[in-house]
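Listed below are the structures to be examined.
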Structure P
Amino acid sequence: MTLASLRKAEKKHLIQTYDRYPAALSRGEGAYLYGPGHKRYLDFLSGIGVMALGYCHPAVTRVIREQSTRLVHCSNLFYTPFQAELARRLTKLSGLDRAFFCNSGSEAIEGAFKFARAFARAHGKNKRVRFLALEHSFHGRTMGAVAATHTAKYREPFDPVMPGVSFVRRNDLADLRREFDAGVCAVCVETVQGEGGVHPLSREFLKEARRLTRKTGALLICDEIQCGLGRTGKMFAYQHFGLKPDLVTVAKPLASGLPLGAVLATDQAARAITPGMHGTTFGGGPLACAAALAVLDVLESKGFLAAIREKGDYLMSRLKDLASRHESVKEVRGLGLMLALELKGEDKAKEVHKRLLAGGIIINRTHGTTLRFLPPYIVTRRQIDQVAEALDEAL
């Protein structure tokens with residue numbers, strides 16, 4: 001089908017929730033996506049962080065093909081292959097103890113919020129129900145997740161959302177201390193804010209959040225849905241800061257495009273949950289978990305995370321070079337292969353994004369003025385150079 005026919009069909013039959021880019025896609029391979037007429041796009045967005053190993057990675061594709069002929073789903077009422085092994089490996093990598101599997105990042109956040117409330121209640125703190133989140137946060141689209149999402153356009157159309165959430169200024173220790181009290185059951189942070197413009201949190205802020213929650217028995221939730229599983233050059237972004245949270249949420253790259261999310265928890269936090277309190281129909285199915293194990297095999301292979309750090313440093317150097325030569329660049333920031341170029345003005349950012357897409361390069365614009373780069377971990381220096389040169393011309 002042509003782009004025009006797809007647009008017409010969607011306009012008639014779909015609820016209009018997406019402002020799609022003017023491009024149609026039919027297949028992917030490595031770091032590239034392809035559309036009609038052999039149009040090729042270099043994807044520096046990775047399906048918004050999902051296709052971290054690129055498209056049709058042979059190890060993952062092989063496992064999906066084999067498992068799809070054996071068992072795709074049979075419900076969580078039964079023991080199935082792969083869940084326990086995936087939980088073992090994720091907890092070992094994260095430093096936590098237990099895992100709950102779901103379908104998405106939003107579901108993982110909902111689970112973490114429920115676990116935090118249950119933890120407070122299990123310790124006799126029935127009035128400890130508040131959550132602290134950060135300004136410019138994004139945690140998902142469901143009612144609990146959107147309640148902790150700061151950007152008004154995501155939250156306000158659905159008011160009243162879950163009550164009991166207050167927002168703290170990013171990296172502002174005084175504001176964190178001012179908002180924190182005995183009624184807080186959890187502090188929820190993105191270790192590196194994604195939709196909010198790719199802002200890593202400071203070591204001091206994270207350390208203070210950990211100190212305050214430990215002092216009162218509240219929980220620290222690290223949302224690593226976008227920044228976790230290798231994106232920043234470590235398996236989890238909080239590992240850059242010597243931090244151990246109580247709950248960690250992961251999703252996007254976990255199963256290389258199949259729906260899978262997880263809540264990772266310490267033993268202490270997990271004890272508040274008993275059979276029947278929480279669950280999911282599809283989460284943690286054999287197909288998705290088998291794919292996730294293949295993803296972890298690649299991420300844990302020798303030198304893989306170090307290569308992400310090296311490529312991230314190289315991309316950062318190319319972006320900083322552009323910043324030194326273009327007055328329209330306000331700031332370059334990020335960690336590993338999660339980077340941003342902030343421009344002076346939304347119109348400029350829109351135009352640069354538009355030109356790159358027309359030239360066959362996919363990035364996206366977030367928080368208005370920020371160009372976000374989430375290339376697949378298999379990206380090459382040549383591909384980084386191609387994007388840098390296209391950005392130079394567009395700027």
Structure Q
Amino acid sequence: MALQGDAAGLGRGRFQSMMHLFINALAASAGGGLTYIRNVLPHLAAQPDLRVTVALSPGFREEFRGFSNLDFLDPQVSHAGRFWYEQSELPKLIRSCRADVLLSTGNFALRKSPVPQILLSRNSLYTSADFYRDLRSRHGYRTWLDTHLRALIAKRSIRWADVTVAPSQAFAEELRCWTGAPVRAIHHGFDQEAFVRDSSPLASEVEEKLRAVGQALKLLFVSHYNYYRNFETLIRALPLLRDRMVGRPVKLFLTCNLAAGENPGTYRPEGAAALVKNLGVSEMVVELGAIPYRQLHRLYSQADIYVTPAYTETFAHPLVEAMASGVPVIASDLPVHQEICGAAAAYFPRFSAEALAGTVAQVAGSPETSRRMAAAGVERASQFSWKTHVENILELCRKQLDSKPSEVTI
């Protein structure tokens with residue numbers, strides 16, 4: 001028979017002394033998902049009363065060798081088959097390793113999780129009207145349909161999970177309006193010491209491109225090419241900025257290449273490349289290609305201003321990285337950007353190339369403004385902590401376990 005009273009108390013005591021967390025990170029292959037895993041796992045590994053099993057795409061586990069309390073599963077699963085694998089096979093793995101709680105990091109929850117499930121929802125494309133309009137304008141109907149279908153699953157996932165967590169208050173509110181379900185906000189973090197730890201130099205060809213710009217105003221935008229980061233508005237701002245910055249050249253550093261096949265995903269950069277050519281700003285755009293995350297701090301240190309025209313976001317890690325590096329930030333006026341940067345950044349309407357150019361020119365033309373923004377940014381970035389984020393997630397896990405009485409069969 002099943003006993004719940006004292007047995008539940010025994011279960012809670014066991015969880016407080018040792019908890020086994022299963023992390024579904026199969027979706028972490030690029031961008032924010034991979035950044036999240038890279039930053040969170042070392043903090044989880046430092047927890048003395050925690051065991052962690054991670055389902056991770058093959059090729060990434062070598063980054064985390066040496067952590068005694070981290071076990072890795074790296075199933076060979078295609079991107080297209082990931083959802084079906086998760087729904088059919090992951091529950092078996094969770095049971096077999098006797099995990100206590102599941103952390104699903106990739107927007108989709110298990111419909112029938114065998115243990116309490118915390119879902120991290122961090123894809124704002126599913127709720128972005130701007131993204132759907134953008135896809136239609138580009139005749140990206142296949143991506144439009146695929147996004148809608150994924151949005152249906154993501155929306156249901158919030159109902160399937162025991163708790164849904166968003167990386168910002170602004171996105172949590174967006175999800176609440178979208179689903180009518182409660183969503184908790186726990187900010188993502190930042191670890192300054194870990195971010196600047198790597199001392200290896202940038203690739204020689206990257207260093208050469210950086211040196212070649214001389215005393216130009218150096219703008220930086222860290223992102224592989226995609227539509228929602230709104231590259232086109234930034235490119236349209238360049239000739240306007242050139243007219244405003246008479247006597248001082250302007251260079252825009254991109255951590256991608258605007259060429260087919262050079263970026264993850266199915267986004268097509270040819271239109272952006274054609275826009276660069278048609279506007280006559282080829283000499284202003286410096287395509288650095290992908291920069292290893294561990295070396296990004298060296299790139300931020302070379303920039304005068306960090307700029308992002310993104311029209312949808314959930315947290316935006318590069319904004320915190322730029323602020324921590326002492327680089328003034330100019331960002332589109334998204335509620336998420338304003339929540340993350342506060343008064344440390346300057347903002348512009350997200351589709352206005354004219355306002356973007358004017359804001360950059362204003363900040364670049366005032367050394368005092370640049371210094372004030374840089375100082376405010378360093379202070380603001382210090383308020384984000386991966387350690388605190390992990391502590392909040394683990395506390396949420398323990399609360400879920402405490403709220404579900406254990407059953408002991410005798």
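If Rg/Rh (Cα atoms, Kirkwood Rh), for residues 226-337 alone is computed to be 0.94, which of P, Q is the source?
Q
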Output 0.15 (FRET efficiency 1/(1 + (r/R0)^6) of positions 90 and 234 (r between Cβ atoms, R0 = 30 Å, to 0.05), calculated) maps, among P, Q, to structure Q
Test item: Kirkwood radius over Cα pairs in Å calculated as 21.8, pick one of P, Q
P
From which structure (P, Q) was relative contact order in percent (Cα under 8 Å, 6 or more apart) calculated, if the value obtained is 18?
Q
Computing distance in nm of label points 7 Å out along Cα→Cβ at positions 122 and 322 for each of P, Q, the value 1.9 comes from structure Q
Computed -13500 for helix-only ellipticity at 222 nm (-39500 (n - 2.57) for each DSSP H run of 4 or more, over all residues; to 500) - originating structure among P, Q:
Q
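Every read-out reported here was derived from the displayed coordinates using simple, explicitly stated rules and does not represent laboratory data. From a predicted model like this one, the values you see are computed outputs, not experimental measurements. Cβ atoms are built from the backbone, for glycine too; each structure is taken alone.
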